[in-house]
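Participant: In the part that follows, the structures are each spelled out as structure tokens.
Readers should treat all values here as calculations from the given coordinates under stated rules, not as data from a laboratory. All values reported here derive from a predicted model rather than from experimental measurement. Cβ atoms are built from the backbone, for glycine too; each structure is taken alone.
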Structure I
Amino acid sequence: MKLPSILSLAVPVLLLGACGEPAAPTGAAAVAAPAAEQTVHEWKMITSWPKNLPAVGTSPEEFSERVARMTNGRLQIRVYGANELVGGLEVFDAVSQGVAEMGHSGAYYWQGKIAATPFFSSIPFGLTGSEQDAWLSYGGGNELWRELYEPFGLIPVRGGNSGTQMFGWFNREINSLEDMQGLKMRIPSLGGEVFRRAGGTPVTMQVSDVFNALQTGVLDATEFISPYNDLAAGYHTVADYYYYPGWHEPGSTLETVINKAAFDALPPDLQEILLTATEAMNQLLHDELTAKNNEALRILVEEHGVQLRKLPDDVLIELRRISEEVVEELAATDPATARIYESWRDFREGVMNYRDIAEEAFIEARRLPAN
């Protein structure tokens, strides 16, 4: 499927006379250009998040407002948070069936339906946020993603990235793999499978239910995103220990899914605006989290007494070993997943090689002690 390009849109040319005033068009230009379509299109956008959740929840609202401004009110998108129209984990099916024209969620939630979806969200020990964006845009990821969703009548577009996450909130210290045994943790997708093989009990649960589950002991731990979101969610009031790094989600892409029939019914200029606005949301959401996480972490530690902990190296090494095993097994699921894995794996190998001599070397140099 070829999506429209803004460069392909017809643009009327205004001819100027000798004095710079508009000249009367001649020949083919004398044919009057059709007036811009003024029909107002009213859409619904459903999300997997509470609407007031910073960045993840508020970005769709900002996206809707941006589209309204860019289209001069011709495309109006009403945003529904999780459980307002459908459940947070029902976004894919609801948009596919036309209950809403578009949705904002995470591709890995649909792994039970399409095995390869985690590659378009996040893979344990995989790509960082900027690396994931680069694979999607210039490594063939977007084309593979659209092909994967085409049978469901959906157009997927990236709609944000969390950057490298925290591992999450725990009600006990993790000093070894033994401390994970039997722990009930909200952790989805491949990260959850790795956690299971490490001895824990993964639980898939929509975000709006997690706080109460931690508070009542239904969960012993939860991953979510990063300090800015976690502070707003209040997890520090029901769990004492905050662990990093987020090996399970080193750079999670959030997805915007669009019902293809609804998209095709839009005039070309609105199609282009819609796609461009999702790209803006992708960048701005990532920027907001990058800008806000450090101050939120300071508040959690200094003002709320959160116990910040790094996972022990031996635990991380074992989790990485299990992760490689899980990802290779996923790749063997079917030919489509194998092809996506090969593209992702080759890109990861190349980008890691360059990053070792670029960002990683620079970060090490930045930390060198002064004389």
Structure II
Amino acid sequence: MRSARDIRDLSHPLVNEPPLTAIRIWLFTVAGLVIAMIVVGGATRLTDSGLSITEWLPLLGVIPPLSDADWLVAFEKYRQIPEYQLVNKGMSIAEFKFIYWWEWAHRFFGRMIGVAYAVPLLIFWSLGRIPRGLLPKLLAIFALGGLQGFFGWYMVQSGLVERVDVSHYRLALHLVTAFVILASLVWVALDLPGDAAKVGTPDLPSAQRWLTAAIVALLFLQVLVGAFVAGLKAGLTHNTWPLMDGAFVPDGLMALSPLYMNLVDNPTTVQFIHRLLAYVLVGLAIWQTFSLNQAAKPLVTSSRVLVLAFLAQAALGIWTLLAAGNMAETPIWLGLLHQGGGAVVLVIAIWHAHRVYRAG
């Protein structure tokens, strides 16, 4: 004979399911913080602040210099690296404090995101509110966040000995990892029970899923190439559009030897690839939105929003390129809009991809 509790459980099959609304809000909040962090990281790069702190102290590094003596010690350490000796020699302590605070804020914000992720994770876990299948995903994101902190220091290290800036390879690793974390947070949040889009298209052709996957993959490739553009300062050359200084295929495109090095070390080639990828992404997004015209309304809506996002981001990129040519440097506010815009585009692409893959 069943007890009253058994009858209650049978009558309400979801009564023992952990409430997921709070988890969803938490993940989206952390995703918002990651977008803000991507913008702060861009500001750190554009203000040439990233090498101002020459040590990595995961715990004690949260404490900035508190006295004049502490500031002099930090400044003296900075004066030993090539960036000071070859680029900023003679800078004042006030100028040093400006770049120091940018880098300190960057690192502090990263730690804050770690706390904003870890503390709720432990609380939800201890209260038994995390479904068994979700926990490995959340722990994987946490581990990736810790690895991202190491990648940040790995990037900074490259500019402390023989260079006056960081390696664009390590910059790309750091930026792409941030975008992977952002995409993972958004996908997991969207995939929680009760939040999947009910798009009602069970017969959606598999080609649409392949096309969506290609768009997301090319978007990550575009982020990688964009990091190369930033690291090589490729945006300060060929500041014309739609042609590159009067030519679709500019001079010097394959000037390096061996030839494959042009793909990653030649500023002209890197900018050329960045432009081409933008055209391809816009074209694929437009193609998909037309091919989905007869699909369920949620898919049509997300595909059109993605097209608008790609067009807006492309326009920002062109604006940034032309403005850099006029000013001989990238306007910080435009550079930040473009970098932050890339993060927003990724979120929209993941949202659309989730709808496509959960159609039915």
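Participant: Could you figure out which one of I, II the value -12500 for helix-only ellipticity at 222 nm (-39500 (n - 2.57) for each DSSP H run of 4 or more, over all residues; to 500) was computed from? Don't skip to the answer; put the middle values down first.
Facilitator: Working: I: -12500; II: -23000.
Of the structures listed, the value fits I.
Participant: Which one of I, II has log10 I(q)/I(0) by the Debye sum over Cα atoms at q = 0.12, 0.13, 0.15 Å⁻¹, for residues 108-267 alone, as calculated from the coordinates, equal to -0.79, -0.88, -1.03? Walk me through the numbers before you get to the answer.
Facilitator: Details: I: -0.56, -0.65, -0.83; II: -0.79, -0.88, -1.03.
This value belongs to structure II.
Participant: For distance in nm of label points 7 Å out along Cα→Cβ at positions 100 and 140, which of I, II scores largest?
Facilitator: For this comparison of distance in nm of label points 7 Å out along Cα→Cβ at positions 100 and 140, the top structure is II.
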